[in-house]
1. Of the structures labelled P, Q, which one yields 44 when relative contact order in percent (Cα under 8 Å, 6 or more apart) is computed from its coordinates?
2. When mean count of other Cβ atoms within 10 Å over residues 29-36 is computed for each of P, Q, which one produces 14.6?
3. Quick check on the output: 31, 28, 11 is Cα extents along the principal axes in Å, for residues 5-52 alone, derived from one of P, Q. Which one produced it?
4. When helix-only ellipticity at 222 nm (-39500 (n - 2.57) for each DSSP H run of 4 or more, over all residues; to 500) is calculated, the result is -27500; to which of the structures P, Q does this value belong?
Structure P
Amino acid sequence: MGSIQVKDIVVWVIIGLIAGWLASFIVGGGGIFSYILWGLLGSIVGGILVRLTGIKLNLGNPIIDQIVVAAIGAIIVVIIARIIA
């Protein structure tokens, strides 16, 4: 296992931002910081769900696949947060 590099973190933040922004269209609300937060949390939740279910996305680009998985996870995270709050 290699070490985490700065470019990896930047890619995660960008994917999180895009995923959170996409999720905001479905569940509404938010600003740039909440987009990043929901997107990053969503990528973890989405990644776990994809692994548990064995779903394989093949949308033509691995980054697009990651964004879609993260956006789905972000939607789930936001809905659960709203139910709890």
Structure Q
Amino acid sequence: MEIKVEKPSQEELKKRGVFDWPIWEKEVSDFDWSYDQNEQCYFLKGQVTVKTKDGRSVSFGQGDFVTFPKGLSCVWQITQDVKKHYNFF
């Protein structure tokens, strides 16, 4: 399962309605997470490394638009406090 990381323009984010999505914030921490739906999110601040159960790791942070696939199980390692817009679909 692939985690997709993009760097869309502010114009593209506005077209997608990203700035109308809810906001989630979390302090520096590590935790297990499983996705029962697809999630798209846009990072307003922070830095994260996600390690998947198959041993891959993906890092992203401020300015990144990330898509997580349904069925993904992973460990989130937040190294800088996170603030992001998110949308499940």
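None of the figures in this text is laboratory data; all of them are computed from the coordinates on show. Keep in mind it's a predicted model, so treat the numbers as computed, not measured. Cβ atoms are built from the backbone, for glycine too; each structure is taken alone.
1. Numbers: P: 35; Q: 44.
Clearly, the read-out refers to Q.
2. Working: P: 14.6; Q: 11.0.
Checking each candidate, the match is P.
3. Numbers: P: 31, 28, 11; Q: 33, 23, 19.
Derived from P, not from the others.
4. On the way: P: -27500; Q: -2000.
Answer by label: P.
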